[in-house]
Structure 1
Amino acid sequence: MKVDKFKENDFVSVNYSIIEEKNDMIVVTISGVGHEDQSETYILLEDSMNFSNLIGITNKKRDFFLNECTEELFQYIETYVGKFERKILISHSMGGYLGFLLNERCAFDFCFICSPYLSLDCNELSLKSEEIEALDKKLNYFRIEDKKRSLVKLSSINHINEDSFFIVFDPYQKEDEKLFSLVSKKFPGMFLLLLPDIGHLSLYVIERSRTLSEYMIKNIGKNIDKNYIYDLALEILTWYSKKISDKKSNYFVLNQIYYIKQQKDKICYFEFLLKGEYIPHVSEYRFVLNKYGYILCFNLSEAGYCWYETPFLDGESLPVLFKKEGIDVEYPFAYYNEKYTKIDNKELVETLSSFPSENRMFVDFSERSVDFLYEKLNYHDGLNILAVLNYNDQKYNPREKGFFHTLKKSIGRFYK
């Protein structure tokens, strides 16, 4: 296959690995920083993507690909990938920003991007003074060009095909946490996957086990649609759930698996989460799980509620419950010590009512399963749970009996 190569320049290289026989698929990879010395030959994921036509974009500078060759690069990639029926883009870190910009120009069928740096703007990221200092220190360490930093903004990205994106974030990394919040609001149609503690180099971690490439090979002839994305997400989440040992992180991953599987298979949340420890009993209440693996919870925050990973596993929060009656949510309840407490929190109800229904689901609540979990809490976590219940109960029902009444009634359970 004849290759019309990108012109030589001082800013960016485009390197090629083209299959001689006819092949209708092209994979475009974009590297992060650290490959400037190999820029004339380096192709991100060259070893694992050798089943497809492949071109790798590698920067010669540390300028986020924002230079005098950027427009020519856009035009070249747009023309070159247009020859192929199936077009896939893979990138991470600094290269993720170029991946988003390229999607505005090229009709990629699928964009797989890990931990992208989509903004360096302190105002857009709502950074505090100490966070600004930390960001500057990191950018200086990686020698990112000063003049280009102010140009890297999520607000500069607009006309993209959201449905084609699959983004991986680590919610325990500060930069990823902030960008996840911004991206989920600006592009609600994107598929965002949260892998706690995988680190910034998540693409390398995932592909070290060939999880991505083997899935692509296995499904090379299939349509790239929502089912393709969901099945890939299940492959990655299932692989990662076996890799991590931290209980909180593992349950966070399982929450996301449950949300995706629930679209097809009707399975009981507690049976799925607890495996053989499930106690079959379902009440007239439901809790709310969003597609990112978070559960709506009461806690000791100023708002009195938040989206949290594991309310059933520790003493930091209680899941917000709603009765099954009616189509819309009414009053929220908290459950603890075999008792339901009604919390007249109108702000929470209004917030949930405005939350897109396609981004959350109601899950049946099991009293006996939760009692079983709460029995395992230690004394300190038990006190925290009571404090959460009392804080929210008093905030929204100030005339109800207070913390020490609840404590006196419940404290005996922790000595059983």
Structure 2
Amino acid sequence: MSKSSSDQHGWFHIGSLYAFLDNNNYLKGLIKNTKDIITYYSHFENLNMYLDKNGFLKFKKKNNGWFQTKDVKYLIASRNNKDLDDKHIFKKIKNIFAWEKKIKKFISRHNTLRTHNLNKHESPTTISNSNYFNYNKKRILKPNFSNLFINKDEFFLMNGFDKPMRSKLIYADLLESFYLNRGKCLLSYTFSKIIEKKNYCELNFKNKKKKIFSKKVIFANGTGLKKLVKDISIYESPLMVTYPKIFNKNIVKLTPNNNNTINHFLHESQNDFYSVIGSGLSCKLGDNKDKARVLKKFKNTCRLFFKNFDKIDFKKIYFGKKVEFTKKTKRNYDFKIFELSKKSVAVLPGKFSMSFNLATNIYRRFNNQQDPPLLRLKKNLRLSKDISNTRHYKMVKKYKSKIS
């Protein structure tokens, strides 16, 4: 598992978070990604996401499944939330109308996803284009959390589709498939340069005399893409790990003020759970002044949300990295394929969740737009020992060993 991947907090995106955005493409891409997982990764016995006989998205409870089956609840600011206040009455009214538009999109898209047959080819477009015709309040709930600092009259609650994922298990299964399809890992090789010949590429390395010859080359080296592609930005976002768990639900708080958003996910540690907390706060890599501001704000946001914040024994914060394709000041959450030459490309998943759809698109790009084959695994190599645990898991494990 790469360093940036081990830093991520285990939030698998089906599309709930991006149902808020005006740009339909992010949600459309995630629905395509979900369909690709079910279509092309169904041979993995640990995959517990599936479509029922009506084509509705379902998750099977499984101890070693890729995804936990507990819901992620969305706590959403209502029109009377203080984050919509403004000293200018017309600006406040404008804020309310803009936020209500986002809320209705969020609810409409969720209603469509719950009742739409994902087997249909046009399903990603249909769901992402859902309009107010699909809007109703049947699934809106009143929040009632005694251990959170919230005014229940300023929020409503909805169940989303996103799930906490078991990252190590997913990576181990993907590595197993890679090996069984004659892949090789050369972890001690440090890439130097690529020389393109007429019918192949020659890869040279700084620390090895051996050369590798390949018809195509894909660079998927995260932060290292900065050396190959100019429109790459690296952001840092704070994550807090607590043990024991600080709250007993997976929850995402959304408000118009990005600084006040917060998310909380439960992850397993042997026989119990610990918490991983994130937010909408981030800073550019290397901007230490802004990083200090983000850290201070993040701590305060956590303290003002969780009632038992100061009672938790173990609380540690680290910054995870996000590598994104950016144009001007706009951030991009979709995957991106950069054509470096006729024989080489660089790829960026945007989010780990999107890497499955990225893989199928890369295959089609290199194979005249043909769909990938449906492969079958013939044996289980049990490669979990070759994959490191997530950073937050290792932090909790170390702490538990100290107090045991």
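Just so it is clear, none of the values below were taken in a lab; they were calculated from the coordinates. It should be emphasised that the depicted structure is a prediction, and the values quoted were computed from it without experimental measurement. Cβ atoms are built from the backbone, for glycine too; each structure is taken alone.
Thinking only about distance in nm of label points 7 Å out along Cα→Cβ at positions 304 and 336, which of 1, 2 has the largest value?
Values: 1: 1.5; 2: 3.3.
Looking at the calculated values, the largest one is 2.
If distance in nm of label points 7 Å out along Cα→Cβ at positions 64 and 104 is calculated from each of 1, 2, which structure is the one that comes out at 1.2?
1
Taking distance in nm of label points 7 Å out along Cα→Cβ at positions 48 and 312 from the coordinates of each of 1, 2, which one would give 2.4? Write out the running numbers ahead of the final one.
Numbers: 1: 3.2; 2: 2.4.
This figure was derived from 2.
Suppose you compute distance in nm of label points 7 Å out along Cα→Cβ at positions 16 and 32 for every structure in 1, 2: which one lands on 2.4?
2
Quick check: 4.5 is what I get for distance in nm of label points 7 Å out along Cα→Cβ at positions 224 and 256, calculated from one of 1, 2. Which structure matches? Don't jump to the answer; show the numbers that get you there.
Details: 1: 2.0; 2: 4.5.
Of the structures listed, the value fits 2.
Here helix-only ellipticity at 222 nm (-39500 (n - 2.57) for each DSSP H run of 4 or more, over all residues; to 500) was calculated and came to -11000; which of the structures 1, 2 was it taken from?
It traces back to 1.
Match the computed value 46 of percent of Cα pairs over 30 Å apart to one of the structures 1, 2, and report its label.
2
Which one of 1, 2 has FRET efficiency 1/(1 + (r/R0)^6) of positions 24 and 96 (r between Cβ atoms, R0 = 25 Å, to 0.05), as calculated from the coordinates, equal to 0.65?
Attributed to the structure labelled 2.
Supply the structure label, taken from 1, 2, corresponding to relative contact order in percent (Cα under 8 Å, 6 or more apart) with the calculated value 22.
It was calculated from structure 2.
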